[in-house]
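These are the structures in question, set out in turn.
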Structure P
Amino acid sequence: MIIVDPNNPIPKYLQISTWLKEAIQLKRYKIGEKLPPEIELARMCSVNRNTLRQAIGELTAEGLLQKVKGVGTFVASVESVPVRHKLNRISSFSLELQQSGVRERTRVIEKSVETPSKTIADNLALGPDSPVIKVRRVRFGSDLPLIYEETYMPGDLFDGILEKDLTGSMYEIFTRDFGIVLARSEQTIRAINLNKEIASHLGLKPNSAALYSESMTYNDRNMPVEVLYSYFRGDKYVFEVELGQYHLTQ
């Protein structure tokens, strides 16, 4: 049986994840059952272990598999479970993944101080020559890239933040290290197709579907402290909104 076709343009890890998903849905591997060791699965698929781990990471992020440290990988479900992003409060990506049982990792692509564009300066209520701090990151769940982020902050408010470890929750750093009270956030969300650069960071083809979010976060004095542009993989994310009671208008 050939699991991975080297002549197929589809990436090898996706061919493996498709095969594993079908095997789970056909109950070759049942819920609660432990998968064969990675070295054995890699041999079966004629790939190296890194490629095999990427495929397992894909299915772990979807909720089909669960990794138990020091024990192995187990079948958790026969249906994909997307990461859920709740819009009823300010929350961190790290916390969302913890609640989904997915291991989080962040790669920092860029961190710098720069002169802001007019849009960024206006959004942060800054003068045209005021410095802003820019941080670009890719957020991973079980080694699968899920979100590309661009964060902009007032330079005078967050002096020294670039010396800190920015691979965790930025909101935790804002609150713990700079004493910022994150009081509210305004978000706009729309569907887009990814350009080549951002698609490559997310391991996708150009023009892949995504959810794009623009967020403005304010402190307890109603001053803007962050502009955040986020690109969520359209195949891995679900946004949840809780609505209040309906009232008849007269």
Structure Q
Amino acid sequence: MIIYPAIDLYEGQAVRLKRGDYDQMTVYSNDPLSVALSFKECGATALHIVDLEGARDGEPKNFELIKKVTAETGIFVQVGGGIRTSETIKRYINAGVERVILGTAAISKPGFLRDMVVEYGDRVAVSADLKDGFVAIKGWREVSNQDALSFCVEVEKLGVKTLICTDISKDGMQGGSNIELYKTLREKLPIALIASGGVSTIEEIKTLSKLSIDGAILGRALYEKEIDLSEALLIP
């Protein structure tokens, strides 16, 4: 299992939201690069970065900062938030980002998703952000009419190799993730699955690993020191 420490960016700061609510934002650092380097020093080999302003507004707002973090850490970086054009994907990949994550665009423009998967292969992932069984879009501010499981099956058929799945009701709440959801997805999908949202204990990470979930994104639990990153990285 790959552990992805999360850095959510808003106005150049490292922040966390509760259940995707921009009005429930906690600022953890004014220096996201230092946060990224501290994760690397603990042994992290990958980072999950989200441009929250980009997700909300539909275009990258923290590109230069993400480029700097990618260059100075020198580790695997995957990025989401406001990536809705081929130009944005190319720009991130040229900046050294290893994987870009499509969310809103994957719902609203399935043809675009298909084309990008053909062009970039496994460097394009999809984020399925779920609310009450449906996929949320536009920075989680709107809920589509797309059923969660059907959507996940559809993107796999389009050739997507990595799916990041978040239960929004769990995100930032430190109350545990939706284990049953990941168990169901693992049974249905033969692709890489990354769990996100509410992962808050070492035991939970071990459970996800036993389910053959390929990765886990850790956010607030790291910032609040409920999970020791060095210990989490030892879980196979």
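Taken together, the values in this text are just the output of simple stated rules run on the coordinates, not laboratory data. Computed from a prediction, not measured in an experiment: that's the story for all the values here. Cβ atoms are built from the backbone, for glycine too; each structure is taken alone.
To which of P, Q does the computed value 64, 50, 36 (Cα extents along the principal axes in Å) belong?
Matching structure: P.
Output the label of whichever structure in P, Q has the greatest value of FRET efficiency 1/(1 + (r/R0)^6) of positions 67 and 211 (r between Cβ atoms, R0 = 30 Å, to 0.05).
P
Given a computed value of -7500 for helix-only ellipticity at 222 nm (-39500 (n - 2.57) for each DSSP H run of 4 or more, over all residues; to 500), which structure among P, Q does it belong to?
Answer by label: P.
The value 2.6 for distance in nm of label points 7 Å out along Cα→Cβ at positions 3 and 163 was derived from one model only; which of P, Q is it?
Q
P, Q: which one has mean count of other Cβ atoms within 10 Å over residues 35-42, as calculated, at 14.8?
P
Supply the structure label, taken from P, Q, corresponding to FRET efficiency 1/(1 + (r/R0)^6) of positions 11 and 219 (r between Cβ atoms, R0 = 25 Å, to 0.05) with the calculated value 0.05.
P
Given structures P, Q, which gives the highest value for mean count of other Cβ atoms within 10 Å over residues 43-50?
Once mean count of other Cβ atoms within 10 Å over residues 43-50 is worked out for each structure, Q has the highest.
State the single structure among P, Q that was used to calculate relative contact order in percent (Cα under 8 Å, 6 or more apart), giving 19.
It was calculated from structure Q.
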